[in-house]
1. Between structures 1, 2, where is FRET efficiency 1/(1 + (r/R0)^6) of positions 461 and 485 (r between Cβ atoms, R0 = 30 Å, to 0.05) highest?
2. Among 1, 2, considering only mean count of other Cβ atoms within 10 Å over residues 261-268, which has the greatest calculated value?
3. Which one of 1, 2 has Rg and Dmax of the Cα atoms in Å, as calculated from the coordinates, equal to 28.7, 90?
4. As an exercise: distance in nm of label points 7 Å out along Cα→Cβ at positions 85 and 157, calculated from one structure in 1, 2, equals 3.6. Which structure is it?
5. Of structures 1, 2, which gives -7000 when helix-only ellipticity at 222 nm (-39500 (n - 2.57) for each DSSP H run of 4 or more, over all residues; to 500) is computed from the coordinates?
6. For mean count of other Cβ atoms within 10 Å over residues 525-532, find whichever of 1, 2 sits highest and give me its label.
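The numbers here are math on the coordinates, done by the rules we state, and not lab data. Computed from a prediction, not measured in an experiment: that's the story for all the values here. Cβ atoms are built from the backbone, for glycine too; each structure is taken alone.
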Structure 1
Amino acid sequence: MRKFSGFLIIFSCFPLLFFLSGEISYEIKAARTFENQMKESIDLPNITSALPITLLDQNNNVYSEEYVEWRQPTSLESIPKIVKDIFIYSEDSDFYEHIGFDLSAITRALVVNTSEQSVQQGGSTITQQLVRMRYLSEEKTYERKLMEIFYSYELEKRYSKTEILNMYLNEIYFSNQVYGIASAATYYFSKPLNELSIAEVAFISAIPNNPSLYDPLKNFEQTKARQERLLQILVDHDVLTMAEAETQKNVPIQLNVKQKIQAYPAYSTYVLQELKWLVAQNEGLDVLIANAKTTQEKEQLQAQLQDKVQALFQQGAIIHTALNPTKQLHDEQAIDQILSSSSELQASAVIIDNNTREITSIYGGKNYKKFDLHRAYQAPRQPGSAFKPLIAYAPYFEITDTSPSSTVSGGAYCIGDFCPQNYGGGIYGQVSLSTAFRYSYNTSALRLYNTVGIDTAFSYLEKFNFRSLDQRDRIYATALGGLTYGVTTLEMADAYTSFIDGSYAQAHAIRKVTDLQGNVLYKWANERTLIWSPKTVRYMRQLLTDVVTSGTGVGLYTTTNYIGAKTGTTNDFKDFWLAGLTDTETAAVWIGYDIPRSMEAIERYQIHFAIFNKITN
């Protein structure tokens, strides 16, 4: 009766089969019209596996592993026979007989789907599944299904059954960014595939049928239930006896999930961003992106950059960095503790080694988690008076014969409608540059900036790596740190390194990027450029020291021979800044709220002074 019913179903589908055959013929004819294009589109090169990007600290110890998937290609000979049996008998029992697709299975699927008025049942062979994973979307339409059949037929002509099965077992998805049966073994059980029991093999083999439903980390019981069905399938095909299957069903499954090394998330998150900048510079894309004339052109170039970075992830790499793990941990714990008294107050900090100009520690925010908003490089804020050394005082010393003892007016001053006031509304007469700097007189800084000229001042500023600056910042308010978007903590610390000795090389966390064999792929060009003359450096270091000894920086200290710094406070106390240097390190600190609001109720210098002292001593 069942055979007769089946015959009736197939007989009634002949018109549908005729339609399907016509569609297949149409697809093949269209493909042959564009033969070269189609061959190129389905040409199967060697698969490049996505391997870990490993981050090393300055002591060459691994502190972070980054990868978008876990894939480890394995030869078919090294895959146990039980694995092949499970997938062939559960997914495609006629694998060795068909030509890439099984017309009878497709017919059955079409009958079911037509009755349900939707595309639900697949009828896919292992070859079709491989084609879908590699070349086609998961869209459930008849058109996509037809193309899948054509591609599968072509695939079977180009590769042997053994090669196709090998590709399939290495590329099927096992949930949790795990691809390939061998990788599933090491991920879920932390041991090689050939060391798994039959029960464990069947357990992970249950996942690909529906990676969401059978994700063992979320739905262990569903995965276990499918494992038992797979063991029964092995019994049905005489691979196991009923007694053997029952024994394996009762074997306890103990997951031992391999954990990625993920220490110091604030530092590693920044390193991955710096990696993009490094690739862009080495490939010449940074200049092209900066000079793009249209949004479309810029987006195309950025897509090229993303492809370059993605290719790096595919081939695997080792990123050697300047991370000082002891210092990073100390700074994170110290700043978290200082900020613990306020639930919403945030901070960022960057510390740069004066000798190497490398970023040894970076703080992205309180209790920072991987890929959170990184306040050290992603959150530009108004720098206030901390910007004056870079935009007004150093350029002024550079183009004049003045010294810290030279005088400047601290009285009221307007340029057009721009009439800033000194803190507290103070009006002063002629004061030394040292005094004006020490107490951060706004009107004095504006006078110096106006003397230098906007274009000249920016000619110095543009030598630094201020990505946050805008063309609209070429105004007089910039003398006081009033910017369109602001600057980041990273940019401030980076620019302040020029006061070490007058030279500048952009500070970096990455020392070099190598492939897995140790060959250098990318490296920063760290040639230093002379920004300030020895005279300017000497005067600026003196002014920065005066701030600490008798100005707005009183309370800062160092265990080295030198310390100099500049404070910054923006309108309505929305941002507090501190940037400076000691004999060994240059640092910048910002504190504020993510949504800017007044911090007037907070002791003006207490918090960021405490942070600066902690991270530089």
Structure 2
Amino acid sequence: MPEIDLSMQVNGRKVTRRADPGQRLLDFLRDELNLTGTKEGCGAGECGTCSVFVDGKLVKSCLMPAAKAQGTVIETVEGLARPGTLEVIQRAFHKTGASQCGYCIPGMVMAATSVLREVPEASLDEIKERMGGNICRCTGYSKIIEAVELARDVVNGQASPATLEEDGPGESFIGANVRRLDAPSKVTGRLKYAGDMVMPDMLHMAVLRSPHAHAEILSIDTSEAEAMEGVACVITSEDVPGTDGFGVFVHDQPIMARGKVRHVGEAVAAVAAETETLARRAAKKIKVEYRELPGLFAPEDAMKPDAPVIHDYAPDNLVKHIPIRKGDVDKGFAEADLIIEDEFSTQQVEHAYLEPEAGLAYVDADDVVTVISPSQNITHHRHMLSEIIAKPINKVRFIMSPVGGGFGGKEDMIYQGMLALAAMKTFRPVRLVFTREESIIASAKRHPSRVSYRMGLKKDGRITAIKFEMLSDGGAYGMSSEGVMRKAAILSCGPYEVDNIQVDTRAVYTNNTPSGAFRTFGGMQAQFATESMIDIAAERLGLDPFEIRRRNMMRAGSLTHTQQRLESASIDRVLEAAERASNWEAGAVGMRGPDRKDLNGPGTRAPCTLGARFERPAGGKEKVA
């Protein structure tokens, strides 16, 4: 389509440009005017990172065609204050520590500005309601809301502007409100994330991804894409000059699928072209012939003897098994007055960081291959890439760009290798920015897990034995699964001293999206099961949930199930603080008045929850089977 002439006023100056009629206002501001404080987090008007003012109204610029901005007055985060200064709302964000990763903060500042312009004396509820169109994944929102309230009070004269000034640490930094050094660059939108960075003569990358969960690649025909004008190169696994395999613990993942694909969304080929639009069009011209293979989508199926093999080196589809033994569990269960059993499952979880994966690679004048990306593991990535591209380590450089949210999800090198290969092939800078859809389909998730739990206890609540079995879905590649299983095993039984323990944590390959690092790194799945079991036990035994934990908690001198002798332990103070802060009313949760009888005596047994089945075995001990 022919380009159109656009004229508008942006941040106080008249702007005239020729533009693609299908271009979004977001792209026009970022690509034509280099106003990268306006971010793209979702491309669907849901997250608010792209918020700008158009004729005084707050607008999601990812939803507005650039053509509709003809003749309008536009204000972006860069235009709120004079260069080198901060507006009141920006100073308030700085004061309260409202910016963490900072990716959402320019949009948050714009939304907060809209609140104070439209409702200068907004109540707390009004602030929350009007800020509801903007998402943050780091802060928990409390500091953001606090900043808006502070700015409101300063604007209305209810608080002195001096409250926005910096507080010194005093005699100690501990307990002091010390401001983040990078906050001004975040609240003004000046901080450049990987997707904001540009270089002269830069190419744009698009990736062709697999539509199949498990399939053999019979052929890849890139000729039509390569013949397109403006396409600089097409790369596949055949372009890898060195050892094609990477991973945190096991190097099982190729830069792009080699021989077969193992999950939907796996990279098969990539195009570097003059524009992002052209790169995406060219990627669609690549022809791949597949032969579909049986897929595995449940970890239980992956362990069956006749299950399809996902990686030849692991014929049993096992990524990692971590066994831990302490004491004699059979003896511990024999000594128990009560045995309870249950299963607990946790689901796959998306990190949903506001900044999609992005990176920029180039070869410098000394032939050093340089990759800029929000990697949370750049030293490891550098060493892996050195082997993949067959260059000595001094010819590989990784630069960590600001991380717009990570939570462990940017520890894995899932795209940096493609950028390096394209830069080496073209000797031009190459940038790749994931769409939100690509981020969800191709990035690692929290491990879905199922825990089978058996716990034996005395009548007084002391735990005599634990049998803990966790089966986790590692997805198509190993990534951080080994580390997650180790941490899950270490944390499996919680901060409780138990003499007899049998722990087994396993991760297996499936044809699902790979699983990787996520906050709590295996501990969440394990602790959900353990703490749930202790609550169930407290109800069965008629004990207060805090009291049963105190009777089992580790103390100085306790021996963990990994055979570590503790010199100190703080769970007693944690329990005391939690009990006090929650205004807990001490007592036996789950007690049913006269229906609750002594475990060894006659009478009505305790009501059952979670589908457990009570039995009274020989010897008069009440057990749950």
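1. Largest one: structure 1.
2. Max of mean count of other Cβ atoms within 10 Å over residues 261-268: 2.
3. Answer for the origin of the read-out: 2.
4. This value belongs to structure 1.
5. 2
6. 2
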